[in-house]
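Coordinate-derived values only; no laboratory data. These figures come from a predicted structure and were not determined experimentally.
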Structure I
Amino acid sequence: MSDLEFFGHVIDGEETPSVDGSTFEVWNPWTREVWAEAAEGGPDDAARAVESSRRAFDEGPWPRMGRAERAAAIHRLADLLEERADDLAALDTRNMAKPFAQAQHDVARSVWNFRFFADHQRDHCGEVYPMDSGHHSYSEYGPAGVVAAISPWNFPLMMASWKVAPAIA
């Protein structure tokens, strides 16, 4: 299977196989052709990803960035998705035989999701709640830490954007 495209996990900024070497075939449901092989994740892979993410969060700049700076970074991510929109749509089409036009819509909606949450976190910083005691309760929105999200096979990018965008905003 060495002539097939390989998709590994991205952990600590690098593509890597599963800890135990497990893989699965990726086939086009329309042609039934196997066109790629992907790393099959398990508990050890999840633990590596969480450990790497926790380290990046604790030691990296993200939680200390201001709202405008985080918004700019998320908009840059949206820009990059937009630049590769046709490639991403083609990948979804190849992976699940979704019509290309629908896959293009999914990519466009994913870009929109990232832009929405980038702007939302910048413009909605928190809330003030008056209490019966005469005091006020305050909430402030900001990065809280590491989250895990699983995206389904039929809307992988769009569903991931619905989970990832608000989590990183």
Structure II
Amino acid sequence: MDQPVIGVDVGGTNLQFGVVDERNRIVGRARAKTEASGGLTRILENIDTGVRVAAADAGVPLEQIAAIGVAAAGAIDVPRGIILTAPNLALTDTPLRDLVAERTGRVVVLDNDVNAAVWAEHQLGVVDGDTLGVWLGTGVGGGLVLGGRLYHGDAFTAGEIGHTVVLPDGP
């Protein structure tokens, strides 16, 4: 990687942005509110603004950013770049990859947030071999690396733990 890339974490409440250089050092950052209640248009505006602020923080013109990686909770059809369902964002069947690419003029990759985190840990050598990563946040998510490849599963929900019954008569 000769040019920096930007990572975007799309949470139900907050957006976080990081610019990473060719040595995997974070050289720029930004944060913003997601404002999911404002709908898709507001989310896209906030992502676009955050990407530009993060690039400026790194001292890099947006045109010199090689790609943008967007990670969001929910079921993501990675090959098509579509959020199938993201309850925290109230999005369904949303072509987020292409919408962000149109706004920024950059190549965009979209995946599930925990998949992205587990893959990064694997690529950077923090974990080795077959790996299950479990993240606790607003929800509980999982990501799988099997045989050196990120595993998405047939429905793009591999590793997702889902609702676990703690109290049988509870919510």
Structure III
Amino acid sequence: MANNIVLKTFRGGSVTPLDDAIIQQTVIGTNGIFKGCNITYARGNVLHVSQGFGMIKGRFFEVYDCEVGVILNSGSGTLQGRLYIHMDLSNADEPIQLLTETASVLTDLTGDEDVNYNNTAYDLELATFGVTRTGITNLDATFEKITGASGSGGASTLLRSTESGYLNE
């Protein structure tokens, strides 16, 4: 009855990205950042995100060193803001993005616990902050730090060539 079952991990077998994500999600039962992704205020309405690596529901990702703009408050007072990673497995063109949200009350993040089985979306919040007419206030990193039993991913510095150039952290 070999037609009723498939062994995925054996010599000559084929482990797909979906198979790998399900394995990783089972072993690493949390979502977050392994290394890097430090979020700092750059200037005005711009946040800086350092290079880093993380996992959402078993899906491994790399964030390149970048700057992310935030829409400022056009009125008075302070709005809420957040920086988050949006992973949408149904989007073949852009399955993962860094996004910001600014609002009086932030919306609930997308979080399908069965994202790998349903080919849907999952969001990982990286930071929250206040947004005024002139800039960003009270920046607070909110992501979970994933640590492994063998030293959280290896080297103490990141020396990886990315599309943005050669980076040191």
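Suppose helix-only ellipticity at 222 nm (-39500 (n - 2.57) for each DSSP H run of 4 or more, over all residues; to 500) works out to -7500; of I, II, III, which structure was it derived from? Provide the component values of the computation, followed by the final result.
Values: I: -16500; II: -7500; III: -2500.
Computing helix-only ellipticity at 222 nm (-39500 (n - 2.57) for each DSSP H run of 4 or more, over all residues; to 500) on every structure in I, II, III gives -7500 only for II.
Of structures I, II, III, which gives 18.3 when Kirkwood radius over Cα pairs in Å is computed from the coordinates?
Going through each structure in turn, the value belongs to I.
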